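Values quoted throughout were computed directly from the atomic coordinates according to the rules given, and no laboratory measurement underlies them. Nothing here was measured: the structure is a model prediction, and the numbers come from that model. Cβ atoms are built from the backbone, for glycine too; each structure is taken alone.
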Structure 1
Amino acid sequence: MSAQAYHLAGEFYELVARRQAASSGPPLQAALAGTDPAAGPVLEIGAGTGAVTEVIARTLPDTGIVATEPAHTMRAVLTARVAADERLRERVLVTDEDAAALTVRLETAPPGAGFCAAVLFGVVGHLDRPDRIRLWRALQRVLPVGAPVAVELMGVARPRHIPPVRLLREQIGDQVYEWWSAGEPAGPAAMRFDTTWRVLAGTRVVREVAESYLWHTLSVSDLVAETGWSGEPRSGPDGTEIAVLHPVPSS
């Protein structure tokens, strides 16, 4: 999904982000535990509205965070969240970089401009293989050997048919917000997702925002093979699985 697509649905994303932080937060906290802040801040690529940023900040209370988010609707919420919390204001740098722009910056980063860990939630599947390879190589330059790189897998390791399903229903004021999603294989290692947000007043649909995007499916073993790094899965209490990769010495 492009940043433009998130511009359309970004106003609703906080409803999803709270649930994402609750399910993926515990394995992320376990992955980051023991990270050495002396190596630099945490790099969060695709920070969204900042719910996961808060998880990182609680887990590593003495570490800075660079939070990148290209979609302005979500970045507005992220910036407001950081500005409203004095503990975050002192530690979180928000940028508007997408993955491509960030990769270029990391490729030309001066010596010593490193990070202690990287977090990529809801991001990697939006990148094709060449862009991912370039990003992994750029991260190799700025991360210590063995540093955690936490990657959210989105529960889709292989293409499969997913019939339309309502993923969320919440009431705000007199309106109900629903999030629907469906998916179909789009090749041997990709899926096409169609998602729809509906805002209802009673049974009347007040607004509807639909979007479609390609997601490249990846498993932990796929990422280990692609990066050449070590890695393992970590699961939360509800079974949500993330990949935790660790850069190895350059050959």
Structure 2
Amino acid sequence: MQKVSEHWYTQGSEHNPAIVFLHGFLGDPTDWQYVAKHLTNQYYCLFVDLPSFEECSNIGDYAERLFSSLPLKNPFHLIGYSLGSRIAMHWLQQNPAQLHRVVLEAGHPGLKNAEQKKQRETNDAIWQQRFEQEPLAVSLTQWYQQPVFSAADADTIKSKATRLEGRQTHIGRLLKQTSLGNQQDLWPTLTRCDNPVLYVSGGLDTKYSDIGQQLAQYNSNIVHKCIEESGHNCHNFAPEIFAQFTIHFLTS
């Protein structure tokens, strides 16, 4: 990968159609490397290392700030995972004309209930404090034991803790700024969007598979694909299958 600006990296020829990749919380651009190797011959791939901004009150503000940092002028395809998928949903709302086709992997369109939002914001505030105050190996181990994830192995935890060492304040601030608790309800945006959307979920991740099925029922521009033996992170579990889904979707 070649670094082209403070938060952005590229692979492939800039003369090809562009794809922007948005990783998940605690991720980094290299999370996409095994998917991208199937795409860089045909596409100009751009990867963000998600920053935290000093003045953002919610994920909508965050998405706008991130979009303004994008080193692209022409419309592009977009792929986002988890937190990256939620940012992609905001870009669909804020900048639909700049997007061609969009791949959403295990992204939540937003909580509809005010009490649920309050509970999530409170929970994320607790996690923010833990990330900022506890040893990373401890907080990361507990984070990946949450039901939505397949528990990460010790080597993965150690690798992430080493990479993120010294960035605890960044981690906590990013979690606060992008909390699902302060995200607006984007279900109406997705059910009415005109952009073609592929929603990918893991068969073992029933919560997000249900979301994908509902979105596909509500909007004929949305297609739901499921990787049967995968959990939350499909592109990590089955990068070749994820790439095949993506290529077929972008070229169909």
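Comparing distance in nm of label points 7 Å out along Cα→Cβ at positions 11 and 195 across structures 1, 2, the highest figure comes from 2. Could you tell me which structure in 1, 2 was used to calculate helix-only ellipticity at 222 nm (-39500 (n - 2.57) for each DSSP H run of 4 or more, over all residues; to 500) as -13000? It must be structure 2, since only it matches. Consider the structures 1, 2: one of them gives 31, 28, 25 for Cα extents along the principal axes in Å, for residues 19-106 alone as calculated from the coordinates. Say which. Going label by label, the one that fits is 1.
Of the structures labelled 1, 2, one was used to calculate FRET efficiency 1/(1 + (r/R0)^6) of positions 131 and 219 (r between Cβ atoms, R0 = 25 Å, to 0.05), giving 0.10. Name it.
Details: 1: 0.85; 2: 0.10.
Working through the options, I get structure 2.
I have 18.0, 61 for Rg and Dmax of the Cα atoms in Å, calculated from one of the structures 1, 2. Which structure is it? The value was obtained from structure 1.
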